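Take a look at these structures.
None of the figures in this text is laboratory data; all of them are computed from the coordinates on show. Note that the structure is predicted; figures quoted are calculated from it, not measured. Cβ atoms are built from the backbone, for glycine too; each structure is taken alone.
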Structure P
Amino acid sequence: MNGFWSLVGFEYRKILRKKSVVITLLLAMILSMISCWGTLLGNYYIDGKLFESHYEGMVKDRTYARSLAGREIGAGLILEAAQAYAQIPEANLYQGTEEYQTLARKYSGIYSISRAIYNTASRRFNMEDFQVLTKKQADEFYTLRRDKQTLAVEQTRMSDRGKEAVLALDARVTTPFTFSHTEGYTRFFTLMYSEGLMAAFVMAICIAPLFSSEYATGADQLILASKHGKRRLIKAKLFTGFSLAAAISLTLTALSYFLSMLTFGFEGGNAPLQLYYPMSPYPVTMGQTALLLSICIFFACLLTSAITMLLSAKLKTPFGVIVLISLLLVVPLFVNVHYDRIWLFNLIHLLPTYMMDFGPVTSPIQYETLGWVIRPYVFMPLFAAVVSILLAPLAYRAFKNHQIV
């Protein structure tokens, strides 16, 4: 066993002593910081005049959100917000009015949540509608949400069992929602898609040479002819690839999380997901959603590493591996499949790129197999884990059975 860990350490030293790898890792961490803080750079202008910096605006909105934290989003708070918005006079840009800034801006979060519920397929609910919101409409807020959810689910092509499962989950969502400041978590959700892709790219660059560089340098002849070349060393390489992918994913995820929380605020972990995604059918909190998204990204990176190592064991140069992995991660960004074709919709969402996206991870479209209805944030990591386990022996055999020239 000591020999195995010595081989793992040797593989790590081979990877980390390369300046290109160290620079790539440092750039990834720097980009994570820039991504988190980028929205706070610059200023907001009204009629060509400086109004406030983006940082000042964030602090102001955070203060307003905290002042409403703990209040239930019921008819009373919704009407209170609507009455504040009713004070805004007609203007080309209502955000520039004194009435909005002093009276209504405090309730911008309530307005945003309300719009998602009152919007319909035939008519967009806008500020003018919110200004004249009636008590009847406010009282029907959660009834409207449930009816809208039911209609949306019934229009999908899930099986009756799948539809029932989604509506049963939605029935467990606690209402009324309790308002909270959640900007730290919403920023984390936004960041993690790009962070996950970046982690996968960085991981691919680091482990693409794991096997293929041995071909390029001719070291494969020595390795495969050595005492442990066909067994222990290959296992050490596979362990190195998976563990390095895990380390990169966890590091960038943790960095993004703590930067988001430190910058925007740690509050909101116990707030319902519906404050960010009002029509979500899942009875989970913002904190739980952050964990589920992180788990999906973690296993997506492991799946990408498994594919990378298989390609590395088959191709002659690391460059070809990096090109193919780049295509695997980038091409799906340009593919859009509607959920009307539910089998294809679910299939394409099993690509690593989609496992890193908040939308597919929390999609109401369920995975149905062998009579089971499985939530996407459960099925995706399970699928990635199983495929990774299946690909590892293929990479092992591809290198072990490589013909020495």
Structure Q
Amino acid sequence: MFKWTAIIIGALAVIYYGLAWFIVPGALERPTNRVLEHAPYQVSDTAMKLHERLTIADLHSDTLLWSRDVLDRADRGHVDVPRLVEGNVALQVFSVVTKVPDGQNYEENSADSDQITLAAMAQAWPVSTWGSLLERALYQADKLATAAERKPDALKLIRTRADLDALLAARAGNPGLVGGLLATEGSHPLEGDIANVEVLYEAGYRMFGLHHFFDNDLGGSLHGLTGEGLNAYGREVVKAAEARKIIIDVAHSSPNAVADVLDMATRPVVVSHTGVRGACDSVRNLSDGLMQRIASQGGLIGIGYWEGAVCDISPAGIARSIVYAVNLVGEDHVALGSDYDGATQVAFDTSELAVLTDELLKAGLPEETIAKVMGGNLIRFLRANLPAD
């Protein structure tokens, strides 16, 4: 009897891991991270030559949530190292999702449910991640670090200004090298313990999103139930993060929480993936006034590529939102914040990014401004705000 029980359990385990590794991941992601079907984009020679000269950087991608190797070119999703190289992207911020409520929407969500638990089980993540948001963040950080260790000529983990400078120097001889910087999509992986700021820092995280789609231990989300600002614990987290030179991201924070952060911040903050309300009147986007305040304090605003951020996801539509943002806050405070692989539908993946350079030229932006928006501003911001070494 014991023998047959062991055989049955073993067979079920084989079936489970077979589904988890080979069938379920694609079934989960393909309908979620879509690229609209389109004919090949026609990019002018002028735009292509400019694009090839740019140092390009993107503030937000959720690629590590999905069960695929970031080093391999995938037939689904939006980002992996080979496609980053094809798009001439020098640096990608990889944000880590650890909890998402059922029925997530931009208006109102409670924190009482979580889709990532089932996703973790279905994708055969370690059992420790099934019940711990901190372990989910550590697991995804390890995925990126392990990939960088396996292929250091393709991917470099960026933790410090020295790492960033080394990446840029190395790319002169190896344009196929991409940098990856870790960020949290909300600070709930701290699990209410301020000591975990240091745990996440040691795991490589250099950017903290404070909120995601629900109110958490720090205060109100843009999509939560209360609209509250930062509470005492949230202020403690901001102070602890700043002390470690961790960059604060307010992309999903309530307007009250954003204002509270700006009132106390001693360092510039980012809105990693967003649109601008005046260009796209979406509840996902903060007001123009708050965007101007973020910029006035040295902050950076990453313009996304999905409908909730820019309303029109065509390359020309995204360019219009970028131009509006440049006119609103100034050319030194606008960046790319794609939200690739973030359960988004987009018009092009990262390998096709030259089409955006083309549209920005067509929209009349000077080459110097395009260079700033496409990556120069983020590189400058990181050099000023990452730990030195």
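For the read-out distance in nm of label points 7 Å out along Cα→Cβ at positions 42 and 178, a value of 3.7 was computed from one structure; give its label from P, Q. Walk me through the intermediate numbers first.
Details: P: 3.7; Q: 2.9.
It was calculated from structure P.
Right, here's the next one. Tell me which structure, out of P, Q, gives -11500 once helix-only ellipticity at 222 nm (-39500 (n - 2.57) for each DSSP H run of 4 or more, over all residues; to 500) is calculated.
Numbers: P: -21000; Q: -11500.
This figure was derived from Q.
For Kirkwood radius over Cα pairs in Å, which structure out of P, Q has the highest calculated value? Show your work: numbers first, answer last.
Numbers: P: 23.9; Q: 21.0.
Answer by largest value of Kirkwood radius over Cα pairs in Å: P.
Which one of P, Q has mean count of other Cβ atoms within 10 Å over residues 250-257, as calculated from the coordinates, equal to 19.4? Intermediate results must be reported in sequence, preceding the final value.
On the way: P: 19.4; Q: 24.4.
The read-out comes from structure P.
Using the calculated result 1.10 for Cα Rg over 2.2 N^0.38 Å, for residues 274-313 alone, pick out the matching structure from P, Q. Please list the in-between numbers first.
On the way: P: 1.70; Q: 1.10.
Considering all the candidates, the number was obtained from Q.
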